[in-house]
Structure P
Amino acid sequence: MPNDRRAATDPQAARDEASWFCAFATASRLSILRALAGGPLTIKELAAAVGAQPVNTSLCVGSLRRAGVVAVVRDGRSARCSLAGAAVGRDRVTFRHPSGRAVTITRESP
């Protein structure tokens, strides 16, 4: 793939790709992604679903949004979150980076 070659030789492309992979690097973020595989949720609903405080959930969602794997739409005082560009299957969710590389997670915690 031409994009793979660019990521291998372009330092900025390599940093962008590494940053994207870091979005999947914590248990909290993976829990959020798994919860969103079931459909859009507000931050409050998402926090309850993953058993976290809303402020911590919001911070994780911010990281996931910056990585481009979660979309956030403001609705008055709340924010509705959803997966962005993910292929959601019966038991797996696959996220694809523009370079063509992908990360697949199970919908249920192992």
Structure Q
Amino acid sequence: MSLEFTRRVLGEVRRAAGGENVAVILDGVQTAALAELPNASGLEIVATSDRLPLGLVVTVGGRLDPAKRDALLRGLTQAHTDPGFAAVLSTVRVTGFGPVDTAALGSIREAFALAH
């Protein structure tokens, strides 16, 4: 098995619908769009994950002044409440920032370990 990134998701979906032995990992928006494809009947969703965080914002030790760090984190966690920032977040398919969900992070670590 190999795993590779591609920006050509639609092409990979067409390959799968055409019977090639490939699996395609899709996000929620892409999955919702599957029903609109003319070859959708040739596709099967074999697994669905829980929501996954898009990424982590990490501060390391004393590299950032605590007052600046707190202001940054406060700003990020409140950005979605400002219509201007909410519009920017939506362009990158982010609904907002929040504290780390340690249970979800544990699940992600387990899934990563199983994949290797």
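Every read-out reported here was derived from the displayed coordinates using simple, explicitly stated rules and does not represent laboratory data. From a predicted model like this one, the values you see are computed outputs, not experimental measurements.
Comparing Cα Rg over 2.2 N^0.38 Å across structures P, Q, which is largest?
Max of Cα Rg over 2.2 N^0.38 Å: Q.
Could you figure out which one of P, Q the value 26 for relative contact order in percent (Cα under 8 Å, 6 or more apart) was computed from? Write out the running numbers ahead of the final one.
On the way: P: 26; Q: 15.
It traces back to P.
Suppose percent of Cα pairs over 12 Å apart, for residues 19-66 alone works out to 76; of P, Q, which structure was it derived from?
Answer by label: Q.
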